[in-house]
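Below you'll find a set of structures to go through.
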Structure 1
Amino acid sequence: MGLAEFLIQALNSFQYGLLLFMLAAGLTLIFGIMGVVNLAHGSFYMLGAYLAYGFTTLTDNLGMALVLGAGVGFAFGWLLERGLFRFFYTRDHLDQVLLTFGLIYLFEELRAIVWGNDVHGVPIPAWLKGSVPLTDTLSYPYYRLFVGAVCLALAVGLWALIHRTRLGMHIRAGAFNRTMAQALGIDIERLYAIVFAMGVALAAVAGMVAAPLSSVYPNMGGSVLIMCFVVVVIGGIGSIRGAFIAALLVGTVDTFGKVLLPQLASMLVYVLMALVLLWRPQGLFKN
């Protein structure tokens with residue numbers, strides 16, 4: 001592998017890791033703060049991809065589609081938490097698993113009714129169709145750099161929100177001791193709705209920016225859900241910092257594994273998870 005090929009794979013692993021972080025951040029927030037095992041999180045990724053397809057078809061503008069889709073994702077998450085998930089906080093995890101597993105089938109049926117079962121493509125904007133030349137024969141697409149930049153900007157924004165704002169202070173307090181936080185006057189019900197809506201919006205944005213790269217197709221949320229849980233387990237449940245580091249590790253191992261060890265690529269990520277859990281059963285970082 002030459003220097004140019006290594007650089008391309010390094011950029012691919014970084015971009016893929018940031019995309020995984022966008023998904024895993026919402027999942028770890030929901031589980032770490034609210035204690036909800038959400039198997040339907042991959043469906044929110046699928047929702048974002050189909051929203052990108054729908055809004056791009058209507059507006060012919062991917063940037064506008066991202067803004068509209070993020071708003072729809074946040075509103076959908078808010079309504080879903082207020083109308084359904086709020087009644088399952090005190091229930092066993094098995095009840096939560098059964099609920100969210102059933103939601104996967106419900107969302108797939110709704111997707112089929114609204115958009116059908118065809119595979120769709122989302123066009124890359126004209127100003128992002130070029131590529132950066134690396135050598136005389138190798139280049140790197142602008143759009144992949146754009147995806148990495150969007151995910152990195154959202155990651156920095158999420159960090160600033162959690163660590164530099166009053167809302168973030170309330171979120172951290174609720175994650176550490178929800179009973180004490182409520183006793184101190186924090187509106188836990190409103191906080192939970194915001195956190196859940198943020199998690200759905202992050203997953204939807206990840207699906208929207210990934211849509212031009214992977215197309216839009218039925219059941220596309222199932223493949224990313226497993227990777228999300230791997231990232232959350234490696235990083236430590238409820239830890240945003242852990243999810244970020246773990247997502248980059250998983251992205252690197254998966255990308256370079258497919259190039260250097262294609263016969264073992266499908267298992268390398270799970271080997272990484274097993275090694276981390278043998279070393280630190282609680283994950284890389286605590287909440």
Structure 2
Amino acid sequence: MDSIRQLALIGPTASGKTALAVKLAKIRNAHILSIDSLAIYNEIDIASAKPTTQEREGIVHFGIDHLFPDQPFDVTTFIQLYKDVCQRCVADQKELIIVGGTSFYLKMLMEGISELPPLSSEAAAQTAESLRDIETAYTMLYRLDPEYMSQIEKQDRYRTEKALNIYYTTGKTPSVYFAENPPKPVITAPLPVYQIIWERETLRRRIAQRTAQMLENGLIDEVAMLEAKYTRAPHCMKAIGIKETLAYLDGMYDKQMLTQKIATNTARLAKRQNTFNRSQFTEITRADFQTLEKMLV
């Protein structure tokens with residue numbers, strides 16, 4: 001994995017990462033790995049704003065259309081995908097450009113995650129029984145491990161389930177288990193990371209323009225299809241763009257309000273992405289789109 005040349009390009013939604021990454025890939029003879037938590041799903045094309053075949057311009061993209069909406073996905077799945085992509089880059093004699101807005105995945109590649117213990121059938125049964133009353137299960141875990149559980153929301157079923165699995169499998173609290181099994185970085189070689197930054201109001205306008213384009217391209221029909229095929233149960237059906245459209249289909253919004261809701265929530269997401277990137281990446285080059293383009297292309 002450290003034998004290939006690679007770089008990462010991050011930034012908020014609608015910042016122009018895809019277009020710049022494609023230009024870079026052509027110059028550097030590279031494949032692209034998307035780190036976008038929604039573009040990874042087949043059939044979520046408009047809501048994810050994934051690059052079209054034309055926009056990819058012949059560059060091989062990984063991390064797009066990798067799963068279907070009803071298939072489970074978490075950071076461990078992404079790490080395995082990254083390892084597979086690196087092997088492909090070696091075989092194809094290509095560099096790798098990691099690009100996207102879900103930079104949490106990039107952080108996990110750089111810092112690693114602790115491997116979870118194999119789950120026995122007995123532990124799985126205990127977890128399932130406890131999750132019948134998630135509030136009681138959360139309270140029990142919080143009493144045992146307040147430091148760890150204070151980072152988890154009371155109704156976060158997914159993370160509570162993982163904590164229960166660790167406890168019932170090992171007999172140890174998550175804090176103790178992770179202290180004994182520290183994470184190991186997946187990427188150990190130096191990785192240049194570049195972040196696109198935009199002035200706030202300019203980014204808001206870009207987001208508003210993209211939102212209008214998504215609706216024009218058929219976002220409502222896409223979400224109606226996804227609901228009919230997969231129901232509202234999959235986690236990805238709660239993503240920005242999808243959840244607001246479902247509310248529109250329920251009659252809660254008119255089309256103008258739908259557009260406003262998506263644009264507003266996307267702008268809030270962009271703010272969270274920028275905050276995360278500032279706080280989590282120190283060895284990074286930050287610049288506006290034009291400056292980075294001149295620097296890299």
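Some notes on this structure:
- Structures 1, 2 were shown, and helix-only ellipticity at 222 nm (-39500 (n - 2.57) for each DSSP H run of 4 or more, over all residues; to 500) at -16500 was computed from 2.
- Mean count of other Cβ atoms within 10 Å over residues 232-239 from the coordinates reads 23.2; which among 1, 2: 1
- Here Rg and Dmax of the Cα atoms in Å was derived from just one of the structures 1, 2, and that gives 20.5, 58; the source is 2.
- For 37 (relative contact order in percent (Cα under 8 Å, 6 or more apart), calculated) the corresponding structure among 1, 2: 1
- Structure (1, 2) behind the derived value 15.9 of mean count of other Cβ atoms within 10 Å over residues 48-55: 2
- For FRET efficiency 1/(1 + (r/R0)^6) of positions 144 and 216 (r between Cβ atoms, R0 = 25 Å, to 0.05) computed as 0.90, the structure of 1, 2 it came from: 1
- Among 1, 2, which structure scores highest (criterion: distance in nm of label points 7 Å out along Cα→Cβ at positions 32 and 176): 2
- Taking mean count of other Cβ atoms within 10 Å over residues 96-103 as the criterion, the largest value within structures 1, 2 is that of 2.
A short reminder: the numbers here are calculations on the coordinates, not readings from a lab. Note that the structure is predicted; figures quoted are calculated from it, not measured. Cβ atoms are built from the backbone, for glycine too; each structure is taken alone.
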